[in-house]
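I've put the structures underneath this note.
Computed from the coordinates by the stated procedures, all read-outs in this text should not be read as laboratory data. In this text, all values refer to a predicted model and were calculated from it rather than measured experimentally. Cβ atoms are built from the backbone, for glycine too; each structure is taken alone.
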Structure P
Amino acid sequence: MDSLPYPSLLYLWDKRTFYISPLLEPISLSQGAAFFVVCLEGDMKISVSGEREITCKSVLFPPGATVYANTGASVIACCMLDPIGLDFAMLSPLMRYNTKDIAYTIENEAHYIACLQDMHQSQYPSDVAFTHLDQLIAPKNRVQNTNYKIDPRIERVIEMIKMNIDENLTIESIAEHVQLSIPRLVQLFKLQTGIPIRRYRQWHRLYHTAVLASKTNDIISAALVAGFFDASHFNHTFKRMLGVKPSLILGQPNSIKIILPYT
């Protein structure tokens, strides 16, 4: 593949992770966070749970979905949505078509494509890019008018996991921290986020690994610091939850630019 005029972008925020680049090979993911994906040129082909293949330009994957997607050589914009579920709740009503597993073709799709293409070409700093993305996904007026409820106990659980990223906190200690029984905690967490606590902890370790690796250029050491047992554990988790090998994201032929919140 010829070099693209703009480097691939990977924005790392505490609330979302945002990636703009070609993927170069099909992805197959399961049990990850919610994703919003827009093809900035051409179409992508999506299949879920062995059902018929769908051709589209934009798709919303719920948390925990098992998905196969082929974007060819097209540049895509892929946003891993906030874990608390608000982003997903904001986007869901805007999708024109729904299957039992995914929703696709967002209203005013051309506007989304144009805005995301501008983000890629402009190479915005972190704060500007976050503001642009917020306007596309969860603008304040839409958030203020939603009936979506966030359980403060689950917010505290997520914060607890973030503050203890390299520790395997027991489910008992987490439940005690928020004064819930273990079965009720498990139920509420899955209801709010769409994924089990263990899956969320793995997702956040992937995020933390990327942040550390952007500073040290040593992804395996970063993965160990973030709580993965070894390189195999990290690679397996990355592939299962993000659908591709780490080398495919970090080894882009047109280089990748990793942008942290304070850069």
Structure Q
Amino acid sequence: MPRKNRFFSIGDISKFTGASIKSLRYYEEVKILEPAFIDPDSNYRYYSYDQVYLINIIQFCIELDIPLKNLTNYIGENETIDLATLLAHGKGLAEKKLKKLLDGLQFIEDAEQQIALADKHHKNQKIYSREILEKLFYIVPLEHSLKNADAFELSRLFTDMGYNEDAPYELIEFGYMCEHSPSGVQRYAFVELSKDSGKKNTKIIPAGTWLCRQSEKSQIEQVSQIFNTHLKGKDSFLAIETEIYIGKYKISRPTHELRIIALH
């Protein structure tokens, strides 16, 4: 019979590794970590020092969201573990997870910058100018006024774009656009593309100094009246309205930013 003082009790191994007693019992149940010794009289579980290494590997797999049932694929007879293959698999998952975390951090920093800029102009409700980089929009022409725009049109755009779980977090813009010209007004629903996807119905939105104004309701159909002073002598311009983040964001009534830029 093995000497118990050569082993850790289940409570001691739990404290030493950070794995809960409940977890250790579950590892035994799914046959990825059998106790080194079970006292036939008390039925107490005991673990060897060598098993600490395996417990660390199991916890590593849990952190990487590797299902424990998959861990048995790397364990052979006599607790032989294909560690090289497991670590290579784990490394790939860790790199993917790290990229997603870094993308998430970049998303937070971008959102903070947008909030700071939006809050700067939110209270005064005045027209202001800001530099905006060139953007690429995926657009759908609309045949009606935007006074009572239907959210279904925007949801359809997102459906057409498709969902990619590996795509990074991004602050993409979406909303409505009006292209004014001497021949009339063409209206669109749009969603921003982070890169050229090869889709049809795309439009490059020019970089430049845009005039902007915030409001709690859509005002894109009143753009000519709102910016009448700035639009004198200009019969071709682009108007865009999109939701923006502010510090105190109202879910039921988000803040809109209406923008215009003259077209040559």
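For the reader, a short list of remarks on this structure follows.
- Given -12500 for helix-only ellipticity at 222 nm (-39500 (n - 2.57) for each DSSP H run of 4 or more, over all residues; to 500), calculated: source structure among P, Q: P
- Source structure (of P, Q) for relative contact order in percent (Cα under 8 Å, 6 or more apart), computed value 26: P
- Of the structures P, Q, the one that 62, 19, 15 was derived from, the read-out being semi-axes √(5λ) of the Cα gyration tensor in Å: Q
- Identity of the structure behind 0.50 (criterion: FRET efficiency 1/(1 + (r/R0)^6) of positions 106 and 218 (r between Cβ atoms, R0 = 30 Å, to 0.05), calculated), options P, Q: Q
- Of the structures P, Q, the one that 19.0 was derived from, the read-out being mean count of other Cβ atoms within 10 Å over residues 10-17: P
- FRET efficiency 1/(1 + (r/R0)^6) of positions 34 and 98 (r between Cβ atoms, R0 = 25 Å, to 0.05) derived as 0.95 - corresponding label from P, Q: P
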